[in-house]
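Student: These are the structures in question, set out in turn.
Readers should treat all values here as calculations from the given coordinates under stated rules, not as data from a laboratory. This one's a predicted model, so the numbers in the text were calculated from it and none came from an experiment. Cβ atoms are built from the backbone, for glycine too; each structure is taken alone.
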Structure I
């Protein structure tokens, strides 16, 4: 079992916020990050996120564990942005993506998955009349939340395998095996769902 993106029980103001409120704030914040244009704005947002993690009493080691497997991807993205748009654009793009990842991680670490799924099912309840199955959508949300942790763990395994073999550290040599492992995991997950009667 991966220790990534797993609920960390604490008695904090962030933990006590309702799951629905946190999900709404996450969406609003993610949209707001898209509006950032200056490096200082990104730095300010990351500083606020750091304060939120401190308020939630999440250990820094746990926070770093969530981000470390993504560093190679962020580095490759940053280098590409530097070449295409300059260092300021690189800071905005990479910093904005890091901010969204950290916010989503904060929600996952301070909110039980069952609480988030219950919120989604409740919100979608009125759509039953038009053929939407809220429970099935809730299942997809739960799988999506769990899949984020799985992909991060796969990224960690790929990087460790590269280091053990002394293989190339190029982004392509990292991304290709990660994609292949992710597809294999998706196939196994699909087979498990079919075996339990969830065929579509």
Structure II
């Protein structure tokens, strides 16, 4: 780090932003194989949270490669740099008191744990979209698995590059077996039970508080 670069502390603090938003900043980190339904689930969860009054934003793996990470390929080194950049971006959203939902394969445990270490304990929530490889291949919405099997794509996660399954994710959803609404409800329920969301009508917090 250049010694001339000094962190400038904002007059408005993270606590101020969270108080105005009505909830803490969070990173919901959706991980899983290509075709596991990460983006679809992240967007459905965001819709539910947004309708409940939360401030939210989705960072999608394909979308960020159109801009922020457009200079990166898919080598191990580039994948690590991709996650480093997304982690730092997600941290800024977290600091703004926003619930940021990130949908990335993020195949390496060390990279996911690096992002976890950027924020306060309990405010990085790993959501493992558990879908077997054969189901992802059958879905293959982009035709990528077929290309990888033919050798047209190198270092493809699940085929020629490893995916390191989360050891102890906060949330595991079986996106190859259960429907979208069931998986989304599981994520939102976890957030409500662990008091990560503002008190809204019908939430478990409100139910527990009734006399």
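Student: Just checking, which of I, II has the largest value of Cα Rg over 2.2 N^0.38 Å?
Tutor: Once Cα Rg over 2.2 N^0.38 Å is tallied for I, II, the winner is I.
Student: Let me ask something else. The value 21, 18, 12 for semi-axes √(5λ) of the Cα gyration tensor in Å, for residues 11-74 alone was derived from one model only; which of I, II is it?
Tutor: I
Student: Sticking with this one: State the single structure among I, II that was used to calculate distance in nm of label points 7 Å out along Cα→Cβ at positions 27 and 43, giving 2.4.
Tutor: Here the read-out was taken from II.
Student: Assign the value -12000, calculated as helix-only ellipticity at 222 nm (-39500 (n - 2.57) for each DSSP H run of 4 or more, over all residues; to 500), to the correct structure from I, II.
Tutor: Traced to structure II.
Student: Hey, distance in nm of label points 7 Å out along Cα→Cβ at positions 107 and 155 derived from one of I, II reads 0.9; which structure?
Tutor: Computing distance in nm of label points 7 Å out along Cα→Cβ at positions 107 and 155 on every structure in I, II gives 0.9 only for II.
Student: Tell me which of I, II gives 1.1 when you compute distance in nm of label points 7 Å out along Cα→Cβ at positions 35 and 99.
Tutor: I
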